[in-house]
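Please treat every number below as a calculation from the coordinates, not as lab data. Keep in mind that this is a model prediction, so the values were computed, not measured. Cβ atoms are built from the backbone, for glycine too; each structure is taken alone.
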Structure 1
Amino acid sequence: MYKARTCDGRGRSMAGLSLEHIGKTYPNGFEGVKDFNLEIEDKEFIIFVGPSGCGKSTTLRMIAGLEDITSGTLKIDGRVVNDVEPADRDIAMVFQTYALYPHMTVYDNMAFPLMLRKVPQADIDKAVHEAARILDLEKLLDRKPSALSGGQRQRVAMGRAIVRRPKVYLMDEPLSNLDAKLRVQMRAEISKLHDRLGATIIYVTHDQTEAMTLGTRIVVMKDGVMQQVDTPSKLYSEPCNLFVAGFIGSPQMNFIDATVVEKDGAVALAFGSNAVTLPDAKAAALKPYVGKVVVMGIRPEDVVEEHEYAEGKALSEQIDATVTVYELLGSEAMIYGDVDGGQVSAHISATNLVRTGSRIKVAFDVDKLHVFDKDTELAIVH
């Protein structure tokens with residue numbers, strides 16, 4: 001008999017995952033994933049994000065059972081599943097390619113996992129129509145995949161996962177085949193879906209905008225190594241190293257090599273002919289670095305052009321810049337400019353008269369400055 005697990009009194013399955021020292025080494029000796037440790041709570045929406053080849057999809061496939069785990073322990077709901085077959089792990093995977101059967105209708109595609117389990121037809125019908133209602137597919141159940149748009153096909157692939165009521169949903173770059181407008185729509189759909197299902201979702205993407213908008217926590221990976229695990233806002237405001245700082249945020253953070261100097265009791269970051277005096281808390285953290293070169297980071301929205309609204313911001317000394325690129329983005333624009341000792345980008349309003357070639361003055365919001373160790377690339381102070 002087909003039954004939903006009822007762990008929380010509402011017919012919803014519950015699942016926590018534990019990844020302890022997970023590693024993946026291929027026969028040629030290449031380490032795809034190194035010492036991966038993560039505790040995932042029930043109902044969490046976890047995002048694995050990073051550049052191509054960072055090990056995020058490999059980790060997802062190890063959770064699914066599609067890749068062997070070389071070392072470490074994987075637990076779902078407290079049960080070790082390292083050697084458990086994919087079909088017995090009670091997970092559902094949504095692939096980038098949708099993987100729909102072209103000769104079957106939407107209804108049959110969604111019902112197929114339940115048919116394989118020999119679930120009674122009445123239960124199949126109920127599960128499919130419930131999933132179709134959640135995903136707004138009720139009017140499309142008789143159609144074949146060839147008659148659907150990309151977004152509709154992706155929703156059918158998700159519907160096929162939902163009908164099984166698994167403990168964990170795994171999504172491997174499910175939006176990468178969609179155009180930009182549809183991606184934005186589907187992001188909102190997936191977010192609503194998570195709220196409706198109250199389920200545990202692990203989602204892989206290389207798109208940091210997707211990661212920031214969807215995840216309750218984000219795992220940033222590089223070269224098979226977990227760099228940082230945190231909430232989107234914490235990743236953005238307190239990146240643990242240079243890689244995370246540069247990867248999270250669009251456009252990316254400005255980085256300038258600067259020397260820590262001390263003058264008249266104040267600590268400043270000097271680059272070219274410019275110097276940015278630091279507030280007391282940041283100055284105290286950088287005292288041991290006086291005379292050394294560090295990497296200063298500042299996000300484009302924290303670089304203020306002299307004609308822009310700056311009330312409430314703790315601005316640095318003004319810095320001369322020459323605009324090299326101007327990009328109109330609608331209500332605002334991005335400018336990229338050369339300063340003595342580096343380059344900076346900044347947001348400005350579309351009404352600002354600054355254009356390519358303009359000589360301007362900018363200032364940094366010193367409360368939002370990030371400073372990184374030049375050698376270790378680890379954050380010193382935010």
Structure 2
Amino acid sequence: MIYIVCFLISCSFFWLSEKSKSRFVRNGLAIIAILIPCILAGLRADTIGTDVKVYVEPMYNAAKKSHSLSTYMNQRWFVIWRYMYVNKFEIGFSLMVFLVQKLGGSFALVLFFIQLLIVAPIYIGLRKIHKPYPICFGMLVFYYLFYNTSLNMMRQWIAMAILFMAFSYLILEEKKKYCILTLVACLFHTSAILGFAILIVYVYCTKKREYIKIANFKLDESMAPIKIFVYGCIVLLSLNIIAVILSHIGLSKYIGYIQGNNGLYLLPNQILLRLPVILLFIIRWRKILKEDKLAPFYGAMIALDLLTSQLMSINTYAFRIGSFFSEYNILSYPALVYAGNRKCKANRYMALLYVIAYLAYYWIYYYVITGTHATFPYVFA
């Protein structure tokens with residue numbers, strides 16, 4: 001499969017980049033690794049990723065026949081039983097398409113550049129966070145879990161990639177830079193305002209750890225993920241209030257994600273899909289917590305992703321909300337493998353094989369079997 005080959009070759013270059021002692025060679029290899037998935041994205045047919053025909057291709061055609069930015073912004077097209085207007089989309093994405101086209105770029109170059117705005121910030125974020133885990137493994141997690149999704153949810157994934165890069169500044173206690181980048185992310189997808197909610201969760205999870213006693217046994221883990229899970233349950237039971245808040249802050253278009261005729265009910269398949277990793281996280285919780293100060297944050301993101309997955313009972317597109325939380329699996333999965341396993345190679349290799357097997361299972365089930373995001377099989381333009 002061309003996707004898997006692309007993933008492995010790109011990660012091989014990332015691995016070689018990490019091993020190189022020469023800064024020039026290291027950066028050169030990293031650039032090659034980044035370009036590989038971007039070229040694959042650029043060469044695809046417009047049928048790969050449902051949103052390509054919905055708004056990317058029409059926006060490119062609108063830019064092509066417009067002689068000025070104002071004319072371009074007022075262009076419209078008919079799709080999915082309604083008219084769409086360029087000026088109804090986020091200004092950052094609209095301008096990016098316009099500029100690439102006017103600078104002589106083909107439609108393939110637009111798709112390439114979109115993917116570059118996704119893959120590059122993810123890599124930069126991993127490099128800046130500078131965890132003692134291989135960057136190549138973090139990128140492998142991104143490829144298996146999210147690359148195919150990013151071929152469809154392009155605007156949102158540009159925003160999410162910027163938020164991930166912004167997270168590296170949050171770890172360095174540069175909250176101002178994080179907030180600025182969050183606002184930049186909103187220029188590509190307004191839902192990136194969730195970045196401020198993630199900021200609150202991060203601050204809460206990295207506070208001084210709390211302890212509890214059960215039967216005189218002291219549990220030396222942070223209770224933050226459990227509390228976040230409880231708070232999240234309360235929010236799920238207050239969706240009508242959330243809908244009112246969204247309507248008052250100009251985000252009424254997202255109300256459909258949390259309100260519907262069916263109502264909220266349990267989706268066991270979404271729980272089972274995440275269960276293998278959740279179980280490993282629980283088993284290895286003590287060791288991860290001891291070695292990685294972000295462990296409570298990882299747990300909180302996993303909890304929020306699990307909770308928001310249940311919103312799919314209301315609207316099948318509601319998983320997009322959970323994507324803002326699940327993207328931090330790019331950090332938590334390497335922690336599952338390497339934290340506390342440095343001295344015991346056997347445990348590390350077992351955990352590595354377990355996680356890679358899960359990633360392969362997830363990719364095959366989610367993208368190949370169910371056909372989610374319409375990215376398989378790959379078709380060249």
Structure 3
Amino acid sequence: MKYVVCVPDGCADEPVAQLGGKTPLEYADLPVLRSLAGRGTTGRAAVIPPGLPPGSDVGNMSILGYDPAEFHTGRAPIEAAALGLRLRPDQVAFRCNLVTLGADGTMVDFAGGHPEKEAAAEVVRALDAALGNEDLAFHPGVQYRHCLVAPADWADAETIPPHDLTDTPSVWPVGPAGERLSELMEASADILADSDLQATHIWLWGQGHQPSMRRFVDQHGCTGGMVTAVDLVRGLGVLTEMEVVEVEGATAHYDTNYEGKRDAALTTLGDGVDLFVIHVEATDEAGHAGDVDEKVRALENWDRRILTDLVAGMDELGPWRMLLLPDHATPLALRTHTPDPVPYLIFDSRKDGPGGVYSESGVATAPVAVGHELIGRLLAG
């Protein structure tokens with residue numbers, strides 16, 4: 001038996017007037033997904049436990065079958081793991097966004113214009129040279145997503161994700177370490193002003209200590225692999241010792257290599273790995289941008305460029321099961337994440353389920369499943 005887990009990040013939404021009162025999932029042309037849902041089992045799941053932030057760190061941890069209430073220590077240390085960093089007990093990691101602030105302090109763009117990887121890395125190296133020291137170190141990541149490693153007591157602050165502040169006045173860190181963080185963020189403006197990037201500042205958030213997570217094979221009794229262009233998700237793969245596959249042209253934006261991710265799944269499963277996770281960020285990016293057309297297009301790309309040939313390829317490998325769900329909702333109207341339950345689909349190639357409709361309204365009356373238990377249901381059959 002082979003298993004594939006499909007994660008269209010942030011695809012769940014709310015009714016959109018521009019789409020005639022439908023959600024993107026209801027509006028998009030998704031013949032393969034609708035066929036799988038008609039033969040599978042649909043429902044809704046709480047991938048974000050009560051009291052935890054509705055982020056991809058929490059949601060993807062749930063999808064991989066780890067209870068965030070037990071394993072989650074913060075977003076940034078997961079991303080640090082993806083960069084090959086291992087934190088000491090006296091260290092903490094922060095997510096370091098490159099952002100664009102308006103003259104009045106408004107959060108104009110939490111992604112700083114989506115800079116190219118190398119151009120952004122050059123700026124992060126300049127930040128480290130100017131502002132880093134033996135206790136503070138900036139590490140380049142991808143596009144606008146980077147990492148700061150700082151002393152452990154710097155974690156004692158309240159920070160807000162920049163994507164929660166889009167088009168609103170920025171709210172800077174507060175608490176015992178808030179002033180130190182704010183001073184560093186303000187000092188970054190001079191370095192960024194000397195660059196060619198649209199970003200004007202760094203934004204520090206998502207801090208946490210090194211998490212301790214069991215290997216995926218020990219947690220579930222099967223081997224696992226994944227493909228993603230997002231350090232946060234890659235970090236979960238690193239921490240759980242999954243096989244993380246790199247795909248040329250895989251980005252965390254609309255132009256990602258859908259076919260390459262699909263083929264990576266089929267190749268890795270064919271080479272002997274039991275379960276493979278395909279993660280695509282494009283739907284989430286569209287939600288944050290409030291771009292209705294791009295969110296619909298990203299969903300249709302999933303159906304046309306991944307699912308169509310993925311189903312045929314999985315059939316060639318033998319019996320298989322699929323779990324498909326987002327890690328959270330990213331409503332276009334809100335342009336940020338929400339903790340609402342999300343629709344899921346479980347499909348078994350050997351036998352039909354009761355059938356259903358894969359959409360928010362299609363599962364609205366279903367009981368809410370516990371998110372981190374779904375992968376166990378997938379494996380149990």
### Task
Of the structures 1, 2, 3, report the one carrying the highest value of relative contact order in percent (Cα under 8 Å, 6 or more apart).
3
### Query
Can you tell which of 1, 2, 3 yields 4.0 when distance in nm of label points 7 Å out along Cα→Cβ at positions 43 and 275 is derived from it?
2
### Query
So helix-only ellipticity at 222 nm (-39500 (n - 2.57) for each DSSP H run of 4 or more, over all residues; to 500), computed for just one structure, reads -9000; which one of 1, 2, 3 is that?
3
